[in-house]
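Visitor: Structures are listed in the sections that come next.
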Structure P
Amino acid sequence: MKPLDPAALREISRTTLRHYERNAEAFRSGTWDHDVSQNANALLDAIEGEPPFKVLDFGCGPGRDLVAFRARGIEPVGLEGSASFVAMARAASGCEVWQQDFLALDLPRERFHGVFANASLFHVPTQELPRVLSELRATLRPRGVLFVSNPHGRDEEGWQDERYGAWHTPETWRRFVDACGFELIREYFRPSGRPRAEQPWHATVWRRPGRTG
């Protein structure tokens with residue numbers, strides 16, 4: 001695949017976000033009751049230190065997981081590119097929610113104990129993935145935890161209707177995150193209890209090495 005130039009990257013963001021804007025209400029009603037507590041627990045169980053923990057919900061959508069984190073005593077901040085989702089998430093959770101394009105992030109350094117990237121990072125084109133992962137690493141505190149759940153595939157990349165995605169093999173995904181300086185804690189496939197062919201989601205939990213202050 002030839003490299004994507006800046007204009008192509010902007011079009012990827014615009015078109016993908018336009019899809020979510022057009023379908024915001026349907027997306028909220030269709031996903032609000034999804035149980036991703038296994039994923040939230042995988043993140044929180046790996047965080048070290050004493051609460052309250054600060055967590056960035058990367059790609060928070062309409063705010064379902066912000067609500068769940070806040071109910072557990074977490075101090076979550078949402079990040080989302082869709083204006084409609086940002087408004088929904090703020091209204092539903094009462095949390096701080098930043099409107100930012102995944103490909104044009106402006107994140108504070110070493111603020112968060114954890115980053116929760118549930119069904120979001122697969123929208124990042126492969127060529128931009130090392131940069132985005134490095135930016136997420138930088139916003140974590142030393143020993144902070146990155147949780148990612150993505151649909152896995154055979155290293156395909158491109159458009160699915162109006163959404164751009166990259167479907168990595170588990171091996172490729174591990175190489176990318178490892179190369180950005182993270183240490184793998186655990187991985188699993190979802191939904192649990194099914195044959196691998198019926199588990200489209202690959203979940204990984206990573207730690208930023210270092211000493212806490």
Structure Q
Amino acid sequence: MTRVVTPERVTGLLSSAALLWSKTLRYRQFGYEKAISVRAETGPLVIAIWHDELFAPCYYHRNQGIVAVVSASRDGEYLAGFLSGLGYNLARGSSTRGGAQALRSACRQMRSRDRDVVFTVDGPKGPRHRVKEGAPYLARITGAPIMPVRVRVRGKIRFRKAWDRFLLPLPGARCELYYGTPYLVGSGRMSESLLQTERQRLQDRLEGLEASFSRD
């Protein structure tokens with residue numbers, strides 16, 4: 001009898017393989033204590049990370065109830081299955097204002113369940129390493145601080161034909177996670193000008209974290 005390969009089965013197999021892969025990784029983190037201290041004072045955070053650097057932190061922050069904003073696309077289905085298996089909550093849909101469903105879900109979970117929310121801020125299709133407006137917008141309407149996060153992997157595969165040049169750590173690789181100090185977005189009337197300013201501010205913070213990468 002031929003076994004039908006369903007999307008759910010493919011998602012399950014990929015998720016299981018990614019979980020086993022992740023268990024081999026070795027982690028170091030920088031600046032996390034400061035982030036935790038800010039969160040204790042302010043409440044939930046909006047976490048911002050580049051799409052290509054997503055893999056390594058997923059396992060490290062498993063089972064913390066973080067809400068992940070995940071595309072409603074077919075590729076997003078695979079990521080959603082993986083993250084659900086690691087104990088993440090999901091907000092499905094676009095991360096822009098035009099796709100408000102994901103933002104409404106994320107906002108609701110932040111306020112009612114005291115959950116942090118993570119965005120791949122240049123996803124789901126790029127341009128690579130260019131911040132979109134979803135994370136600043138959510139931070140503005142909830143009053144939550146934004147925390148930029150960067151990842152450095154020692155020993156990796158880089159998928160150069162992918163739009164984001166996705167970074168996959170090799171088994172056993174050392175993964176360094178860098179946490180920027182959480183900050184509040186500007187106050188005042190919500191406007192396109194404010195969002196553009198905050199997009200650039202987050203862009204600068206993410207790029208600035210790279211200068212902190214360990215050289216040892």
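The numbers here are math on the coordinates, done by the rules we state, and not lab data. Predicted model, so just to flag it, every value in this text is computed and none were measured. Cβ atoms are built from the backbone, for glycine too; each structure is taken alone.
Visitor: Suppose you compute mean count of other Cβ atoms within 10 Å over residues 67-74 for every structure in P, Q: which one lands on 16.6?
Guide: Computing mean count of other Cβ atoms within 10 Å over residues 67-74 on every structure in P, Q gives 16.6 only for P.
Visitor: Supply the structure label, taken from P, Q, corresponding to helix-only ellipticity at 222 nm (-39500 (n - 2.57) for each DSSP H run of 4 or more, over all residues; to 500) with the calculated value -12500.
Guide: Q
Visitor: Further, regarding this structure: When mean count of other Cβ atoms within 10 Å over residues 59-66 is calculated for each of the structures P, Q, which structure yields the highest value?
Guide: For this comparison of mean count of other Cβ atoms within 10 Å over residues 59-66, the top structure is P.
Visitor: Can you spot which of P, Q the value 2.8 was calculated from, given it is distance in nm of label points 7 Å out along Cα→Cβ at positions 147 and 163?
Guide: Computing distance in nm of label points 7 Å out along Cα→Cβ at positions 147 and 163 on every structure in P, Q gives 2.8 only for Q.
Visitor: Next question, about the same structure. Say we calculate relative contact order in percent (Cα under 8 Å, 6 or more apart) for every structure; which of P, Q gives the highest result?
Guide: Structure Q gives the largest value of relative contact order in percent (Cα under 8 Å, 6 or more apart) among P, Q.
Visitor: One of P, Q was used to compute distance in nm of label points 7 Å out along Cα→Cβ at positions 91 and 203, and the answer was 2.3. Which one was it?
Guide: Q
Visitor: Cα extents along the principal axes in Å was computed and gave 44, 38, 38; which structure, P, Q, did it come from?
Guide: Among P, Q, the structure yielding 44, 38, 38 for Cα extents along the principal axes in Å is P.
Visitor: Separate question: Using the calculated result 3.1 for distance in nm of label points 7 Å out along Cα→Cβ at positions 75 and 131, pick out the matching structure from P, Q.
Guide: On the way: P: 3.1; Q: 2.2.
Label of the originating structure: P.
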